[in-house]
Structure formats: C-alpha cells, structure tokens
Structure P
Amino acid sequence: MPIDIASIQHTTAFWAFVLSMFFGAVTQRSNYCTMGAISDVANFGDWTRARMALTSIGVAIIGVVALKATGTVDMAKSFYIAPKLIWLSHIVGGLAFGFGMTLASGCGSKTLIRVGSGSLRALVTILVMGIFAWFTLRGILGVFRVWALDSVAVTLPTTQDLPSLIGLSGNGAGIAAALIGVALLVFAFIGREFRADRWNWIGGIVVGLTVIAAWYVSGRIGFVAEHPETLEAAWVATNSGRPESLSFTAPPAYLMELLAYWSDKSRFLSFSVATALGVVTGSFLMSMFTKSFRWEGFATTEDLGNHLAGAALMGFGGVTALGCTVGQGLSGMSTLALGSIITVVFIIVGCRLALTYQMWRLDRAG
C-alpha cells in the first residue's frame with residue numbers, strides 16, 4: 001500500500017495543534033514567562049517563576065531520555081545536537097533575542113499567548129517578529145547570518161549533547177542526563193513559595209510534557225521509514241525535515257510564507273505552524289474561561305517603538321540562534337545540547353542588559 005505523505009502531514013499538524021492548545025491554555029493560566037522569571041530574579045530575588053522553567057526543563061530532559069532509550073524517536077537526527085557548533089550565532093542570536101524580548105515585554109511564546117488573550121500590541125509584535133524571522137531565514141538578513149555568523153563554527157568529534165561530549169554513551173549517557181533532569185526538579189520543588197501555588201508546578205510539569213509530546217508527534221507520527229520519492233527515512237511534517245519540538249520564532253515566518261504562497265501545492269501546514277496556531281487558540285479559550293480576555297493597545301509612541309525594535313531583534317536573534325526561550329531554552333535544553341546552553345546563557349545576558357537599559361531610561365525620565 002503506497003504511503004500517503006499528505007495524510008501523515010495532516011495528522012501530525014492536527015496533533016501538534018492539540019498539544020500546543022494545552023501549552024497555550026496552561027501557560028496563560030499559570031503566567032509562565034521566561035522573561036518574567038529572569039526579571040523576578042534580577043529585580044526581586046524571586047525564584048518562583050524560574051523554578052517553573054527549571055521544572056519544565058527537568059521533565060523534558062527525562063522525557064527525551066525515555067524517547068531515546070525506547071527508540072521511539074531518533075534524537076540523533078535533531079539539528080540541536082549536530083556536531084557542527086555555530087557558537088558565534090548562538091552568542092549573537094541569544095543576545096539579540098534576550099534584549100529584544102525584554103523590550104517587547106515577552107518572548108515569542110508569551111507574545112502568542114497575549115495575542116490569544118486580546119492584546120493588539122502583541123499582534124503587532126508577532127507580525128513584525130515574523131517578518132524579521134523571514135528576512136533572517138530567506139532574505140537579506142539570512143545572507144548576513146550565513147556569511148558573517150554561521151561560518152564561524154567548530155566541528156566537534158561527536159554530537160554536541162553533554163553526555164557525548166564527556167565521553168558517555170548508551171545507558172551511561174541516559175543515566176547522566178536523567179540525573180541532571182532529576183536535580184533540576186529537586187531544586188525547583190525545594191522552593192516553598194513555588195510549591196504553595198499549584199499552578200506553578202502544574203505549569204512547569206505540563207509545559208515539560210508538551211515538549212516531550214511534541215518530539216513524539218514530529219519524530220514518530222510524522223516519520224516515514226522510506227519516503228516514496230527518495231526511498232530514505234524522512235520527517236515529512238517539519239520545515240527542517242528533521243524531528244523537532246516546540247519553538248516560536250520561525251513559525252510566524254513559516255505561516256506568512258504559507259499564506260503568501262498558498263497556491264503552491266508543495267506548501268503544507270507544517271508541525272511548527274500548527275503549534276503556533278494552537279498556542280493562540282489555547283490561550284484564547286483559557287482567557288475566555290477565566291474571564292481574563294482584555295483588548296489591549298499601545299500606551300505611548302515610545303511603547304510602540306520599543307515593541308517594534310524588540311520584535312525585530314527577536315525575529316533576527318531567534319532564527320540566528322536556532323531557537324528562542326522555548327526552542328532553545330526548553331526543546332534544545334531537553335537534548336542537553338551545548339549550543340542550547342550557550343544560547344540560553346546569552347539570552348539571560350541580553351535580558352539583563354535590556355533591564356539595565358530600561359532602568360537607566362526610567363532614571364533619566366525621573
């Protein structure tokens with residue numbers, strides 16, 4: 001019986017939409033926000049939301065260990081752990097994304113959540129972010145990225161996940177990764193204030209589970225052992241042609257591209273586009289259920305300018321670094337990729353620089 005590629009793509013997109021609805025609903029209700037977590041720690045010494053993020057990472061790491069151990073998803077094919085380490089792209093992209101998300105009041109996923117909750121300000125932000133992500137994927141910024149940043153790289157002797165880099169393999173690598181995941185969970189749940197509000201740990205756990213589920217959907221449901229055209233293994237539902245999990249910088253660009261070339265029959269509703277649409281839908285449903293849906297616009301011209309600049313930096317930075325606070329901070333970190341760790345560190349640095357800039361602006365205005 002011939003393989004129906006279109007049917008597999010549609011099925012994968014459907015389940016991607018469903019799981020991302022859960023992501024959108026839970027993050028909207030729990031106020032899950034990476035930028036907010038960094039700001040809370042920097043300004044108030046409050047680790048509650050940071051512990052929520054660490055819970056997600058811990059759950060996702062353990063889940064990826066299980067997927068690898070059972071052979072459910074071929075994680076070695078993920079672009080996160082490829083031997084080529086584009087370290088300068090991770091640094092520059094991470095800095096740009098971290099600074100941008102602070103100016104824009106939230107990362108790509110938070111912006112999509114706010115779109116679903118009625119924010120016209122977030123809608124403008126996501127559109128501009130998508131345009132600059134598109135420019136960085138296919139356009140003039142993409143030429144600069146490949147020439148000036150991606151070309152500065154090192155090729156490692158093995159895949160770039162931490163267990164492999166320190167010489168572990170097989171069960172040893174899985175045990176080491178699982179212990180890291182458990183350590184993050186223990187640190188998160190030590191916090192009394194974190195445990196006090198159930199939505200903190202519900203949000204952290206559910207987000208981690210959706211990352212695992214996304215790996216399964218793209219890497220298992222969307223997998224074809226022998227593509228009828230190439231006769232090779234293929235992941236037919238993703239834009240990268242590899243197993244992916246959640247990420248929210250490139251998907252708005254892919255959605256624009258899909259709409260722009262709708263008549264092109266080779267285009268399809270990909271896994272990542274479906275997840276972006278699902279997040280908005282889930283956030284909308286939760287905001288209506290909790291009666292928190294509110295129309296929101298820009299307060300001042302300066303507010304508009306900050307969001308436009310922040311959106312542009314996020315679009316460029318997220319694509320350059322191969323992911324955002326979710327794409328690298330959760331999906332990438334679930335593989336313990338060195339590039340993901342570098343990106344996350346510099347996203348935090350960029351966010352801190354932007355917070356310092358904002359405080360300086362406030363002091364000048366005062």
Structure Q
Amino acid sequence: MSLTYSTAGESHGPGLMAMIEGLPAGLPLDLDAIRAGLARRWQGYGRGPRSKFEQDKLSCYSGLKRGVTLGTPLVLLIENSDSRIDELPNLAAPRPGHVDMAGVQRLQCRDIRAVLERASARETAARTALGEVARQLLSHFDVAIESQVLSIAGVSYEDAGAWQVKVDEAKAAGDSLGGRFQVRANGVIPGLGSYSQANQRLDAKLMAAIASIPAIKAVSMGSGFDADLTPGSEYHDPIISDSGAWGGVSRSSNNAGGVEGGLSNGQQVVVEAIIKPIPTLRKGLPSIDLTDMTATRSTYERSDICVVEAAAVVGEALVALELASVLCDRLSQVTLSEMKKVFSDLLKNSDIYTWPNDISALECPTQID
C-alpha cells in the first residue's frame with residue numbers, strides 16, 4: 001500500500017499537524033531524529049528573524065506504542081512559538097508573487113491573511129517531519145538521501161564568500177534572492193514507480209512533490225535542464241554489464257536521474273530545482289491598496305532574504321516521502337519484518353539469467369513456504 005499524507009495548520013496558528021497513513025507496523029521511530037531534521041530546516045545564510053525564536057516543539061499524537069509504529073495513522077504535532085493569528089493585522093496591499101491577490105479573488109474577500117497563513121512556507125515544517133519518518137523507513141532498505149545547494153543568485157555555492165556578499169547586499173536593499181539545489185537518493189532498487197498510469201510515474205511524483213515547495217519554479221530529473229542542448233546519442237545513458245549492480249546491469253552515465261519510463265532504474269535518483277526569490281520584500285513591490293484600489297507598494301511581512309538552503313532540506317523530506325511510498329507499494333506488506341522478507345527475496349531473485357523470456361512463464365506460487 002502506498003503512503004498517503006496530509007498536513008493542517010496556519011503559520012501563526014497554534015501549530016501544525018502532520019498525518020501519514022500506510023506505514024508498516026513495527027517500525028522503530030526516533031522522535032529526536034525527526035527533531036534534528038526540523039532543526040536543519042532553520043539553518044542557512046539569509047534566514048529571517050523567526051529562525052531565532054521558533055522552537056518547532058514536536059510531539060506524537062497517535063500511531064506509536066513504546067516508540068514503535070502500530071500500522072495505524074501516525075499523527076505528529078508541531079507547536080508554533082508565534083500563535084497570534086487572531087491579533088495580527090490584515091495586509092492592505094497584496095504581494096506580487098505570493099498567494100495574496102489570487103486568494104482574495106478566489107474567496108471574493110479582502111482578508112489576505114485568511115489565505116496567506118496556510119499558503120506560508122511554514123507548512124513545510126510539517127512535511128519535513130513526515131519526510132524524516134520516511135527517511136527512517138528507507139534506512140531499513142539501505143536508501144540514503146542527501147541534498148546539495150548548487151548556486152545562490154547565480155553564484156556557485158562553493159564560492160561562499162561571493163554569494164554571502166550578495167545576500168548581505170540584498171538584505172541592505174530590502175530585496176530577496178533565489179537559487180538552485182539538488183536532491184539525491186542512493187540505494188534505490190530498480191522497478192519502483194509505474195509505467196502503466198501517468199500519475200504514478202516516479203519522475204512525475206518526484207517532480208510534483210518538489211514543485212509543491214513554495215517558490216519553486218522549475219524542476220528536472222538528472223540532467224533535464226540541459227536535455228534540449230544535447231543530441232540523443234549523447235544524452236541517453238548506455239546500458240552496461242556490472243556485476244556489482246542489481247541484476248548485473250548498470251549505466252555508464254546518469255543523465256536520466258535514476259528514472260526511465262516512470263520507473264527507477266537502479267541508478268542514483270537525482271532531482272534538481274530552481275527556487276525563485278521569495279516574494280516578501282522589505283522594500284515592497286508595485287501593488288494596489290485593496291481599500292481604495294490606489295497604487296502603492298506591497299505590504300511587508302516578517303520574512304527571509306534567501307531560503308535556498310532550507311528548501312534543499314525540505315526537498316530531501318519530499319523525495320523521502322515519495323520513495324518510501326513507492327517502496328511500500330512495491331513490497332505491499334503489513335509489518336516492517338514482512339517488508340524486509342519480501343525485499344530480501346527480491347534481492348535473491350536479481351540474477352537476470354534466471355528470468356523467463358515471456359510474461360506467460362511467470363508463475364504464481366500455489367502456497368507460501
């Protein structure tokens with residue numbers, strides 16, 4: 001069964017709720033490791049004042065007994081340190097690039113705060129917590145996920161001095177900056193995802209998940225951003241024999257980013273994304289005052305200058321959730337120990353020479369040993 005999850009809560013409400021269903025029973029869950037993952041989300045040069053006081057106090061409401069999953073819905077709660085949603089003033093002028101104006105048009109109500117509170121990137125704390133749960137599940141199947149910031153404001157992340165100067169300049173000017181990051185997953189076995197239904201393709205699920213992070217404007221798999229510049233003879237990854245790979249088959253390159261035809265192919269899964277400069281600027285942007293429709297500057301809310309490093313951490317969480325989901329779907333068992341047995345059997349049957357040449361030769365066992 002695939003994993004399904006949802007979140008609830010507003011940026012300045014009492015807190016956030018995160019629920020995930022489909023986890024196997026018997027998974028030991030380290031809540032401190034989840035808290036450590038949440039703390040990573042606050043790191044980064046250019047984060048705003050909220051990072052200095054938000055505690056992200058985490059508790060588990062359901063789904064655990066003595067630190068082990070029950071196989072029932074797991075619900076996590078994250079308290080907000082700032083919960084003044086009822087006292088905070090409304091915004092007079094919507095911010096270009098944010099949900100403000102479109103949300104007002106949707107509700108046909110000028111209460112901008114009624115929409116921005118939920119649309120805020122604060123919500124990603126809840127999904128980050130769930131992603132840390134998924135990471136712990138994936139670790140039992142030797143899948144490891146990491147991220148890397150590639151650039152900020154067009155400057156290589158390796159040149160920290162140069163891009164940090166740009167962040168400082170943007171802060172002084174009341175501006176904001178975007179950048180590019182990559183998420184990578186190692187140890188993903190081939191065949192996860194689907195080719196039979198378009199919305200179940202692994203690349204589609206991964207790219208949609210990353211695109212759901214606020215301010216993400218472009219996502220690619222592998223070398224997708226350069227695919228239009230390369231002829232097919234150079235872009236596609238040659239298939240080679242590799243005794244150390246799953247099934248004895250590997251690739252000599254990884255432009256596909258570990259996914260072909262909607263399925264994982266055993267290579268490193270690589271997702272790359274571009275995040276725009278966030279739309280909340282201290283100096284504001286051209287807008288209108290909704291009380292009298294006169295031209296003005298957009299209203300300023302407490303915000304960050306640059307969130308690329310934080311977005312990469314959230315990206316890890318979402319890739320973990322999607323990979324854990326397709327792995328659960330592939331193994332389809334009730335308990336973690338059952339999942340491990342099926343996984344072990346898959347590895348034992350990875351000798352391609354023993355596989356039949358025709359689908360009709362695939363046999364269903366008549367009994368379980």
Structure R
Amino acid sequence: MNNKSFNAKYAAMNAAYFAAFASIFAYATNFLANRGFSNGVIGTTLSLTSILGIFVQPAVASFADRRKDIKLQTIITFFVGLAIALSAVLFSLKTGSFITLFLFVGIAVGMGAIGPIMNSLAFAFEKYGIKINYGLARGIGSASYAIVSLGVGYIVDAMGTEVLPIVYSIFNVILIIIARLFTVPEVSDDAKEEENNSEQLSYFAFMAKYKEFMFFIVASVFVFFAHTIINNFYIKVLEPIQGTSAQMGIAIFIAAILELPAMVALDKIKEKISIRKLLIISAVIFALKHAVTCFATNISMIYFAAVLQVGAYAIFYPSMVYYANEVVASKDLVKGQSLIGVSYTACGIVANIIGGSLLDVIGVHNVLMIGVVTSVIGAALVFLSVRKK
C-alpha cells in the first residue's frame with residue numbers, strides 16, 4: 001500500500017473539512033445577524049448547536065462502531081451531502097425566519113458529527129498496514145482554517161454574508177470527492193461477519209470499561225474551559241487593554257497558523273516522548289497560556305499567549321486522538337473519538353451560556369482568573385489520569 005498517497009488524501013480531506021468548518025462557524029454570527037436575528041437568538045442558536053452535538057456525535061459514533069459493513073467514508077459522504085442540500089435551501093430562502101435557524105443548526109450539527117469519524121478514519125487503515133500521519137493532516141487542517149477564515153473575511157466584505165452557503169458548499173463538494181478516492185482491499189466475508197457479530201458496548205458499558213479514559217475526558221473539560229471562553233469572547237478579553245478587532249484577528253491567525261508546525265512535528269516527537277507525557281506537558285502550557293492572557297497588560301502579551309498555542313492546543317488535541325487510539329479497543333474506537341469531541345463541545349456550551357453571564361456580573365479579569373484556576377486543576381487531573389499505563 002502507498003502510504004504517501006493515503007497521507008496526501010487524508011491531509012487534503014482535513015484541509016477541505018476545516019475550510020468548510022471555518023466558512024460555517026467563523027462567520028456564523030455575521031450571517032445570522034445579517035438575516036435579522038438578535039444577539040440573544042444567535043447565542044441561543046449556537047448553544048443549541050453544541051447541545052445537539054453532544055447527543056448526535058455519540059449516536060453517529062455508536063452506529064459506526066456497530067455497522068462495520070458501512071465504510072466511514074460513506075458516513076462522511078452522507079452528512080456532508082446533507083449539509084450541501086440544506087445549504088442550497090438556506091441560500092434560496094434569503095430571509096430571517098425559524099426555518100433559517102433550523103437549516104443552520106442542521107448544517108452545523110451535521111458537520112460537527114463527522115469530526116470523530118474523520119479522526120477514526122486516520123486509524124481505520126492500520127489493519128491494511130497503512131500508517132496515517134494524523135499530526136501532519138490535522139496541522140494542515142488548522143492552517144486551512146486560519147487561511148480560509150482570513151480569506152472569507154475579504155469575500156464577505158466584498159460580496160456580503162449571503163455568499164457563505166456557496167463558499168462552504170464548494171469546500172464540502174471537494175471533501176466528498178476526496179473521501180470517495182480512498183480505496184482499500186476488500187475485507188473477506190468471514191472477517192466482515194466477525195466484525196459485525198463482535199460485541200458492541202453501550203456508552204454506559206464503555207464508560208465502565210474505560211474508567212481511566214473517562215477520567216481523562218473529564219480532565220480535558222477543565223483544560224478546555226478557559227480556552228473556549230477566551231475564543232468565544234476574545235474581543236471582550238482585549239477590551240481592558242484597548243485591543244481592536246484587527247489585533248484580535250492577528251492573534252487568532254498567529255495561534256491557528258502555529259498549529260501546523262507543531263502538529264506536523266508531533267509524529268516525530270511522540271517517538272521520543274510518550275503521548276501520556278505530552279498530554280501532561282501540554283496541559284501545563286495551556287495553564288501558562290491562560291495565565292499570560294489573564295494578566296496581559298498590552299497586546300504584545302496577548303500575541304505571546306497566542307504563540308503558546310504551539311505547545312497547548314496544537315499538541316493537546318491531536319495527542320488526545322492518539323491517546324484514544326492507544327487505550328480504546330479498535331471496535332470501540334469511534335465511540336472513544338466521539339467523546340473527545342463531546343468534551344470540547346461541552347466546554348462550548350458552558351462558555352456560551354455561563355461565560356457571557358459571568359463576564360457581565362464579575363468582569364473580564366475575574367472570569368479569566370477562574371479560567372486559570374480551572375486550567376491548573378485540569379493539568380493536575382490530566383497528570384492523575386494518564387500517569388500510569
């Protein structure tokens with residue numbers, strides 16, 4: 001098998017997926033506001049998207065684990081095709097109504113549901129002797145997100161937000177084409193029957209079986225808490241130091257683009273440093289990043305915090321994916337990957353619902369201080385959850 005060909009296709013899939021993701025989520029507020037929705041309705045819609053994601057992602061993962069006769073590429077094609085169809089209807093409506101919100105939520109939840117499937121796909125070909133460099137592919141995805149976020153901003157300025165459904169539909173079509181290019185040898189009928197007949201765990205049984213992994217998932221929620229609040233309310237974080245939207249854009253771009261070299265190098269780094277140690281180190285850097293942000297007195301410190309992304313999210317998230325592959329059996333792997341997505345989505349819900357209220361009540365600095373404390377707790381919990389093999 002040609003590993004280079006598979007790595008190139010998988011990296012291209014990540015580039016297309018995160019380009020579509022950037023087109024949908026980075027400008028969601030802009031699009032819905034242009035359709036006439038208030039900030040309250042937009043916030044509620046985004047929270048609903050996260051809440052539904054917590055239920056949909058595990059359900060899709062459970063289906064994927066149970067139906068081994070259905071390829072992961074087929075599941076990806078179904079949800080991306082659904083997103084394209086809903087986008088076409090959304091584009092044709094051009095009005096702000098309940099149907100608009102329904103369509104947007106459907107697109108966002110569908111695209112979010114295939115994230116764990118994309119992660120699992122990186123390891124699905126190992127039984128054929130094919131090794132996918134997940135770190136490289138995920139890094140290219142991050143770079144794609146950064147570049148497309150920047151480029152779409154100019155497109156929106158020139159053509160308006162109504163062009164967004166067309167933009168992410170184009171990237172989604174590319175994603176489907178690449179997904180269908182994966183070809184592997186057929187598994188024998190006996191092997192298929194054995195896989196389909198193998199015992200499948202419910203999520204409660206999964207949690208009971210993989211206690212250490214579930215402890216780690218809880219730890220990751222603490223690690224991501226401040227990260228999601230800062231990302232969701234970045235401009236509010238910058239207001240005390242008179243930061244501008246342009247400076248916020250620069251900080252986001254720095255953080256996103258630096259993920260590429262870190263994720264590319266991860267495949268080599270993990271040969272010298274175990275994934276467990278990398279998770280601990282990265283959780284500590286996360287706490288440092290949030291502390292720098294909390295005590296920043298000028299924009300240079302914010303930029304420095306963005307640079308720390310190279311050892312924080314850029315290492316932590318892909319290491320989570322590798323860790324799941326290490327400790328979860330292959331037949332349960334999609335469930336394990338989905339719980340990684342659920343942990344991040346849960347933080348999104350808390351950040352959208354609680355974070356905004358806390359900012360109004362106790363102020364930016366105090367919210368960031370809470371974020372620093374939760375990050376330190378998260379780092380300690382990560383250490384306790386992964387310290388033993």
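Observations on the structure shown:
- Given -26500 for helix-only ellipticity at 222 nm (-39500 (n - 2.57) for each DSSP H run of 4 or more, over all residues; to 500), calculated: source structure among P, Q, R: R
- Given 29.8 for mean count of other Cβ atoms within 10 Å over residues 106-113, calculated: source structure among P, Q, R: P
- Which of P, Q, R yields 18 [percent of Cα pairs over 37 Å apart, calculated]: R
- With mean projected area of the Cα convex hull in nm², for residues 138-281 alone computed over the structures P, Q, R, the top value is the one for R, the highest of the group.
- Structures P, Q, R, by FRET efficiency 1/(1 + (r/R0)^6) of positions 74 and 170 (r between Cβ atoms, R0 = 25 Å, to 0.05): label with the highest value: P
- Sorting P, Q, R by relative contact order in percent (Cα under 8 Å, 6 or more apart) from high to low puts P first, with the largest value.
Only the coordinates and a few stated rules stand behind these numbers; no lab work does. Predicted model only: the values in this text are computed from it and were never measured. Cβ atoms are built from the backbone, for glycine too; each structure is taken alone.
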